[in-house]
Structures are given as C-alpha cells and as structure tokens.
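Enquirer: Below you'll find a set of structures to go through.
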Structure P
Amino acid sequence: MSTLLPQALSPVESPIPEGTRVSLDEHATFLDRDLVSGGSPWRLLRLAGASRAVAQRWQYGGFVRPGEERLARTLVQQGLLHPHFVRDLNVEEIDVIVPVFNDDGSLRRLLAELEGFHVTIVDDGSRDTGDVAACAKDFHATLLRLRENEGPSRARNAAVLATDRPLLWFIDTDVSMESPREVAQRLCTAFSDPLVAVTAPRVQGPEGPSIREKFERHFSPLDMGERSGLVVPGGPVGYVPSACLMVRRTAFGEGFDEALRVGEDVDFVWRLHDQGWLIRYEAAVVVTHRARSSWRAWWLQRQRYGASSGELAKRHGARLAPFRSDAWTLLAWTSVLAGRPSIGGRIVRAARNHAHAKNFETADDPGAVASEVVTRNMVRAGGPLARGVVRTFGGALLLAALHPRLRTRALILFAVGTAWRWRHHRPHVTDIPLGVADDLAYGVGVAQGAWQTKSFRTLTPSVTKSSMNYREVMGLTTSSDERKERVAHATVQMMEQWRHLLQRRSKT
C-alpha cells in the first residue's frame, strides 16, 4: 500500500526571490511574439509582451528583478527556467544513509570516500553481520541492523526514523564518486528552492575493459541522460533512481513504499510530484554505479526492472503504458509502416490546418507556428513510438518477423526502435547485441509483471483523443468564409423561390 507524503507549498506563495540568477532552458524556443515552446513535459506557453521580453533577457542567463518573482516561479514550474542558487556545503545538515546486504567490500570502499560525513549504515539482514559492524566501527559510522532482509525501502525508512538532519542522502554501496563533497554541495544547492524535494545526479557505469562495462558506461539503466531539468512523469526525465538521491526530510513523509523491492524509487518520486513537489535532475553532477558481475545477473537486473512495472501500474496506471500517443499521430505512423504514407501525409497536413485555424490565427506567421508545432508533436514522435514498442514488445516483433507477410514491417520497426537508443551516441559494434538483449530482458520482465499482477496496463498503449476530427482529415470541413458564402447563397436561392411563388399566386 502506498505511503503518505506531505503536500508541497503553493507555488503562488513561493515566488523565486529577487536577485536569483536564472537561465532559460536550452531547449526553449520562441515561436512568435507571445509563444514559447519547451519545458518538461513539452508545452506551448503564451507570454504577454512584457513577460516575453523578460524571458528573452533570461535566455542566456540573468537575474530576477523586482516584480519578476512570480513570472520566474511560473516558468520554473513549467521546466522552462532553471534557477542557479548559491549555497555553501554544511555536512551538519546531511544524514548519509547507506543500506547494505552481504557486500562489506563495497561498503568499505564507499565509507572511505564519505569520510567526514555523518553516515548511518543499515544492515539489511546480512549473513555475516560481523564484517558490516567492523566497517562501521573503522569509519565511525552509526550502525542500524535489521534481523531479516526486508528490502531497500524498509532499510531506508528505518534509517530516516533513526536520524534527524534536514537533508537525507541515500547512497547504494555500488556507487562511487571522485569528490563526495563536491557532489553533495551541488546537490544540496537546489534545496534553496523551498518547493524542491529531491535532487539526483547522473548515474553512469564506470570505465572498464569488459564488453559489459563498456556498454554500461553509456547505457546503464540508471543513467537518465545528459539533459538536466525537472523530473516529470512523461517528460524527458521521467524518474530518477535511488542509487544516489538527496531528499528534503520535511518532504519525506512516510517515505518509500515497503511493499516494493524494485521500482520503489519510481513510485516515491512520482508520489512527490503528485503532491506538488519539484524533483531536479542534475546531469552535470556525475557518479558511477558498478555493473553486474555476471551475464546472468545483468539479464536478471533488466528483467526485474521490467517486472516491477506491474506493481507500479497498480499505483500509477497509464504512466506505465509502453508508449503514449494521440490517436491521429499513431494512425499516421501506422499507415507509413503499412506502406500507405499518403494517409500519414494527409493526417499531417490536416493537423497543420487544424492548428493554424484553431490556435494560431492571431500569430504573426500562423503557418510557420503551426508547422513547427505539428512537426514537434507528430513527425518527431515516430522515433520515440518505435522505441516504446521495441522496449516492451521486441520479442513479439522478432516472432512476427518469422511470418513472410509481416517480416519486412516487423524488422523495420525493430531496427528503428533499436537504433533510436543511439541517436546521441555512436555505438560500438558490441553495443548492438547488448542493446537488443537489454530490450528483450526488459520486455520479458514486463510480461512477467503483467502476469503476476493479472493486469494488462503495462502492455496497453495510452492513446489520447485529439481535438481534430475525421471530417477535417478527409477535407470535408470548410472555412468560416466559405460557410458564410454558402449560407448567403442558400438564402438568395430561397428568396428567389419565394418571389417566384408569390408572382404565380398574384397572377392567379
């Protein structure tokens, strides 16, 4: 059962303070005199003339001036603006919490890195408790022991109850960092914003000579990418892992859901988001997480992550769908895959006309704005859609490729969805089979989780309705001027008929 978390402060009551240095998100784009696109998730925001001028001044960095505090808060909440606070590190504010289970070697290495911090070790039912106790004693850490292995959620929650500092820094024993003080200082700075509940660094695999380590360096399942920003379900960064996570104590509430042994971090972050808190991902702050020691462990890790989606879907519904799309975008790309690109082209043209007429008639260049929005939302959706299909249904696509009539389309979809992983990184030849195996393991796990929970939510796409209707796509609608002309023409015809009728009656 999901645990309770406190409600965040109201954004209206928490404006960004005057004098704060801010910068517009690098992916934000000014489309027209009062339209800006971007954010997390992507959106269109209409700004009045004065507000636009302020936003443009912040594009490459600036400061919040008197009267701009609420606008800054609005843009921060939308993921369009990033505040840059200044805060000195104070280790007396931080409780470091390290859960451990049968891994005293990694624990000893991590504790050596964390010298000078207040560390609480949670022995989650290790077989040899003496080694863990010796580590705690050697590094002057507090030791909390659980009699049985109850999972990371229980271990972390227990440590929170046993500590009292305002910031909680959860670190797994597999994590390593060159300068813990620098990492801590950069993470805790975000808490100058009273609405921020969690900050997390980028978690990459370590440099190593093995094929598995080389793959993990760039494609670790804990790596949320190189783009910093807000963590929002369905956004560019949908969640952050608990391998290295700093949390505001007053936002922690009852903490992690102890019923979840895997996926508890996703659930925790999403519940915080639903309570109005902000979660920030700092991609420029990098720590490493050790890769699995064997191929079997590597496969099982991916499979367990996939299987966790079943329980998460019971709590968060359509957020765990294999992919999300509006109906027309999905139909457009399906028609292209089916060898009917003309249908997809018709849908895209209709979408441009619809956006032009319904949303951007007052723009300086409504055609250009409509084209940009439709391109962003429909044309560029093809890669992510293919990636979502392959990530969950890759095995089914390979089976479909055995059928002569389905082979070409199934292989094209599989190739596009697989290659989308490497759109920002040139793969090594050995990365390709590992990437395929990664997707297959995750897909097997998703199917396993659906079977265990007796729910198909994780296998059911989330398809939303569009404001564009069938008549618009088929070209059956007319503009307002055309409608007025037709009404006028019909009126004239009707009046002529009445005139002829009256003339006949007068003659009789």
Structure Q
Amino acid sequence: MFINGEWVESSNEEVLDVKNPSTGTTMAKVQSASNEDVHRAIDAARNSFDSGIWSRLPPGERSNILLRVAELLEKNQEEFIKIETENSGKSIKQVSGYDIPYTIDNIRFIAGACRTLEGKAMAEYVSDGTSAIRREPIGAIGIITPWNYPLMMVIWRAFPAIAMGNSVVVKPASYTPLTTLKLAKILQDAGVPDGVFNVITGPGSSVGEEMAKSDKLEMIAFTGSTEVGKRLSVLGASNLKKVSLELGGKAPFIVFKDANIDAAVESAIVGGLVNNGQDCANSTRYYIQEEVFDKFVARLRERIQKLNIGDPQNPEIDMGPLISEAQRKRVEGYIEKGINEGGKLLSGGNRPLIKNHENGYYLNPALIYTENDNSAIVKEEIFGPVFTILKFINYDDVIRRSNDVTYGLGSSVWTSDITTAMRATRDLRFGTVWINEHVVVPSEMPWAGYKESGHGASLSPYSLEEFTYIKHVYFDLTGKVRKDWYGQIFKG
C-alpha cells in the first residue's frame, strides 16, 4: 500500500488475491489493510492537509504538477493498458482506444479547470460593507472507487479533490486495485507531496466502512452500488461528513418510429455492451415504438450474434468476460428472473466456450422481450450484458414508464423530430439525456444523477466545486465605531 509517500505492507500480514477474469487465475497479490493501516493512511492525509504543503499552494502550481501526472501517464500508457486489460477483463481496444486516452484528457481538464473557478461577484450587498466568496478545500477526504473503470474512476473522484487542495485516502475495489497502485508512483514522481495521495487496499466491508466512520475524514466520495452508497451515508452521519455519491443506473433507450433505425441499433450495441455490459450508463431498457418494433429487434438480434467474444488481449475481440464468477452468477440470476416473470429469451444468456479460457467468467449477451414493467430486469440494475426489450405506444406512455424507476443517471432518445427531442430532455428525470447517441460524456460536462443514482457531480467544473467549502468574507467600509444598525440591538 502507499501511505505517506512510502510503500508499506499490512500490519496484520494479510493479503488478497487479484484474479484475471478471462482465465480465473490469480495474477497478483495485494495487501489487506487492517484498521490500524486505515487510520495510519487517514492520519497521513490529515497531517499533510493541516501542514499546508499542498492545500496552500497556488492553483497554478497544483495544476502544473497534475499536468506532469498526465504526461507521465501518457508516457507509460502501454504498461497501464496491459495491466488494466488483464485485471478488468475489458477489451484491449476499449482500454487503449478509450479508457486510457480519455482518462489522460480528464486529468488535463481538471488541472486546467482548478485555475478558473467562477463565483459570485465581490460587491456591496449591504450599504456599509463588501462581501466576497472564498472556495476552500474541505480537508482529508476518503475516495472509494469501483471495479468497472479502475483507473478512470480514481481520476474522476480523487483528482478534483486534490486539484482543489485536499488530501485523499483512496481505496480501490478489491477486484481491480493494480492500476491505482501504479498511479500512486506516478503522482510521487510528478511531485505530489507525501501524504496528499494515499492508497490502501482491502475489503470494502472493513476498510471502506472504517473510512466512513472516521472523524478525521470530512468527506467521502464513492462510486458504486446504491446499496453501498446508502450504507456509507449512514456511517458518515457520525460526524455529519459530506458524502458525494455516484451510484447505480437503469438507462432507458427510447426509439421513436421516426428514428434512424440503423443508427439506433448500432448505438444500442455500444450502449449495452460498453465495458462488457458493466457500466452504470449502459442502455438496459430498450423502449421501441410499436410501428418499428419488429424491424429494430430483428436488426439488433442480428448484430448481437455477430459479436466476437473471447480473450480481451486480442484486439479483434469485442467483448471479454465479466469481472468475477459472482458477478456472472448474479447476471444469470437476472436472466432467469426475467424469463420467470413473463419474459421471452430471444437469444444468448448462455456461457460460451472460449478456447484456452474455459475458466474465464464469460457470458453471451442476452436479448429478452418482456411486457412486464414490474419485472426485476426492468426495475433493477443488472450490471451485465442483458438487453431488455419493451414496446411502447406514444410519447406520454414511454416517458412515464422510463421515469418509473428508482434510478436517474443516463438516458437516450432516438428521433428525427426536434420537438420530441426537446420535450424529452425536459421530461426525462435523468442527469444526462442523449439525443440520437448514448454514453458520450466529455470532460467538460458533468456526470451526475437524480434520485437513487446519487448526488454530486463527476467531471466538469462542478466536480471541483464538490470538494470545497463556501466561505463568506465581509469587509466593513465605514470605519465607524458604532454602525447605524446597532440600535436595533441596543441603544448604547
């Protein structure tokens, strides 16, 4: 683990196996932090913040150091691509073509944005004085990241925090800690002071909960499941720490009869299978207007069956394994529920046989048609390659049904009618609405949820504001010993 600028082993000498999901074999071992280790890392973050060695640097100096991080990551990206692909099971073409380049762009945006935060104008809001706003770092912050985008989510959550002058303790997912540990060395080489960026590894049920309970951490930023997010909120209430949550999703993919069907089908494949179907923005509920339903489904089924599934290190492969055997069984359970609750399996849902990868956690994408809006595959986050197909009649029908879930993260609408598109952007209760596209999130735009998809933002300048306190500063302009309004309190 990386604590206060040093590589340390767990005080309890316990380790965790890290597996390659494409083979099911152990690829590495990492430390499993004890409570003592957790508090040591928290103390390091707390002390580095209180010392001012990082928090009091001008934004430009912090920005320059983060830009060096981006340069070093870019220089070493082949190593990160190899590790991320092997550890996560996602295809190497996604990791090399999207994940790593996009992550580098995220860093560069955050580094620049921390120098240009906007705020309320300094002015006289009462006649006797001038008011100004300061945005100041919160302090020591706990960052808990998921396994689906191991490196990227550290950047999304930890880098806005440190860009604003905070110090952090990062706990990566136990399945995928390796690139986060490699990143710590890059931050050290770039000049980030000791104690500002700490990485501890271990089970969320012990390490993550200990972080959430700590009185020395003033904030927890978590990306992951809604259930864990709720648990962290409860634990964090012990000292009323701020909790920023980016949680689950159940994105509707709405295709109107006037849509470009070929374009919608192509995006449906990408939206449903990005990251092997393990993405909170995945298009999981496909609402197709009845006039084009048969055409869309036939085309989608044809395209799904042409996917190349196999070794993620092969650049010709479209889809790799799920992250673990437990996750595969969970997804298979949802497929079974969908069928038992009235759904019809149109294709897939079985385990493919991949030569030399027989023990990998592979699953063929499932295409299921259902008319049961209350089915688990319609209401709950599956986090796997399951395409749930539904039919709708008109605009009001599909908007009502799309909104009728506890989640509100991503959504998309497919239409050639500008009025329909504009109405949908207003009426859909989701943090992002894409028109004739799905899953695009520029570094400059916020990724944020409604309802049980959480609160707070990743990316964009809003993500930097997330990691600050707002302070009002007032300057008296009169120089009077006794101000005019004092008589409202006492005559003197």
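Enquirer: For structures P, Q, calculate relative contact order in percent (Cα under 8 Å, 6 or more apart) and state which one comes out highest.
Expert: Q
Enquirer: Using the calculated result 0.75 for FRET efficiency 1/(1 + (r/R0)^6) of positions 6 and 94 (r between Cβ atoms, R0 = 41 Å, to 0.05), pick out the matching structure from P, Q.
Expert: Corresponding structure: Q.
Enquirer: Another question, if that's okay. Supply the structure label, taken from P, Q, corresponding to distance in nm of label points 7 Å out along Cα→Cβ at positions 166 and 334 with the calculated value 5.3.
Expert: It was calculated from structure P.
Enquirer: On to the next question. Work out the source of -0.36, -0.60, -1.22 here, i.e. which of P, Q gives that when log10 I(q)/I(0) by the Debye sum over Cα atoms at q = 0.06, 0.08, 0.12 Å⁻¹ is computed.
Expert: Of the options listed, only P reproduces it.
Enquirer: Taking 16.0 as the value of mean count of other Cβ atoms within 10 Å over residues 134-141 derived from one of the structures shown (P, Q), identify that structure.
Expert: P
Enquirer: Suppose helix-only ellipticity at 222 nm (-39500 (n - 2.57) for each DSSP H run of 4 or more, over all residues; to 500) works out to -14500; of P, Q, which structure was it derived from?
Expert: Only structure P yields this read-out.
Enquirer: Taking distance in nm of label points 7 Å out along Cα→Cβ at positions 22 and 406 as the quantity of interest, name the structure among P, Q where it is greatest.
Expert: Top value of distance in nm of label points 7 Å out along Cα→Cβ at positions 22 and 406 goes to structure P.
Enquirer: To test your reading of the models, identify which of P, Q gives 2.6 for distance in nm of label points 7 Å out along Cα→Cβ at positions 30 and 326 when calculated.
Expert: That value comes from structure P.
Quick note: the coordinates plus some simple rules give every number you see, no bench work behind them. All values derive from a computational prediction rather than experimental measurement. Cβ atoms are built from the backbone, for glycine too; each structure is taken alone.
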